[in-house]
Structure P
Amino acid sequence: MEASNQREFTRVPIHIRAEVKGGGLDITSSATESLSVKGLFVACHAQAPTGTECEITLFLGDGDIQIQTEGKVVHCYPDGIAFQFTRILGLESFEHLQKLVLYNAPDPDQVESEFNASTGIHRKA
C-alpha cells in the first residue's frame, strides 16, 4: 500500500504564507509544501521537539482571509516541520481550509468522501 493511501486525509501541494507562534517557535514562511485538513508541512530551518504546541495562521490571497488553528509539532526535519492541527478556530476557518484542500486536490471526489467520513478533523467512529 502506498503511503499516501494510508493517510486519513488527502494532502495537497500548496504554497501559501503561514505563521507559527508558540512553544519557542516564531516562523513566518511562504514555503508551505503540503496541506490537509489535519495538518501542514512548512519548509524552514527551525527546530522544535515533537509535541510542541503552537498557533498556526494561514493567509489566503492578500492575507485578507485567514485560517486560524492550534497545532503541535509531529515531525521535525532539517528542512522543515510537520504540524498536526489539534483545533480549527472557528467555522469560517474550517470552511476555508476544506475549500482550499478541495480546490487543490488531484481527486476532488476522494476529498469529498473523506469529508463525509469525518467529523471535523477526525474520522467518524
Structure Q
Amino acid sequence: MRAKIEIIDKKTLAIKEIPFGTTTSSLMDSIVKASEKGKIKVKQVVDNTAKDVEIQIHLHPGISPEVAIDALYAFTDCEISISPNACVIVADKPQFMKVNDILKYNTDQTVKLLKQELLIRKGS
C-alpha cells in the first residue's frame, strides 16, 4: 500500500493519504529517520493534519520532487507491504494459509461434497 504524495511546487511535497496501519506521527518519524541516515534530503517535515491528512515535506534546494517521491516510497513508511495470509480451521486445528491455498482447499471440499451428493441421488 502506498501513501498519496502530491507535488505542490519544486520545493514542497504533500502527503494526502497514508497507508493503512500507519499514523501521521509514525510516518513523520520514518521520514525524519531516513533523512538523518542520508537516504533522502528533507529540509523540514510539517504536520498540517486536521480533518484530512496533510503532511508537508519541504525539500532542500536543487532536489527533484520526483526523485524525492521515489526515495520516500523506497526508504520510509510511505509504502508498506501487506501479507494476505489468513488463519483458518482445518481438521479442528488452526492453520495459516495463503488465499490461493484456501481457494484450492475449499474447491476440493466442494467437489468431494458434490460427488457424495451424486452418489446418494444415484442410489435412490
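Miscellaneous remarks
- Which entry (P, Q) yields the derived value -0.28, -0.59 for log10 I(q)/I(0) by the Debye sum over Cα atoms at q = 0.13, 0.19 Å⁻¹, for residues 30-77 alone: Q
- Here distance in nm of label points 7 Å out along Cα→Cβ at positions 14 and 102 is compared for structures P, Q. The highest value is that of Q.
- Which entry (P, Q) yields the derived value 0.00 for FRET efficiency 1/(1 + (r/R0)^6) of positions 62 and 94 (r between Cβ atoms, R0 = 25 Å, to 0.05): Q
- For -13000 (helix-only ellipticity at 222 nm (-39500 (n - 2.57) for each DSSP H run of 4 or more, over all residues; to 500), calculated) the corresponding structure among P, Q: Q
- With Cα extents along the principal axes in Å derived as 82, 27, 25, matching label from P, Q: Q
Quick note: the coordinates plus some simple rules give every number you see, no bench work behind them. Just so it is clear, the structure is predicted and the values come from calculations on it, not from any experiment. Cβ atoms are built from the backbone, for glycine too; each structure is taken alone.
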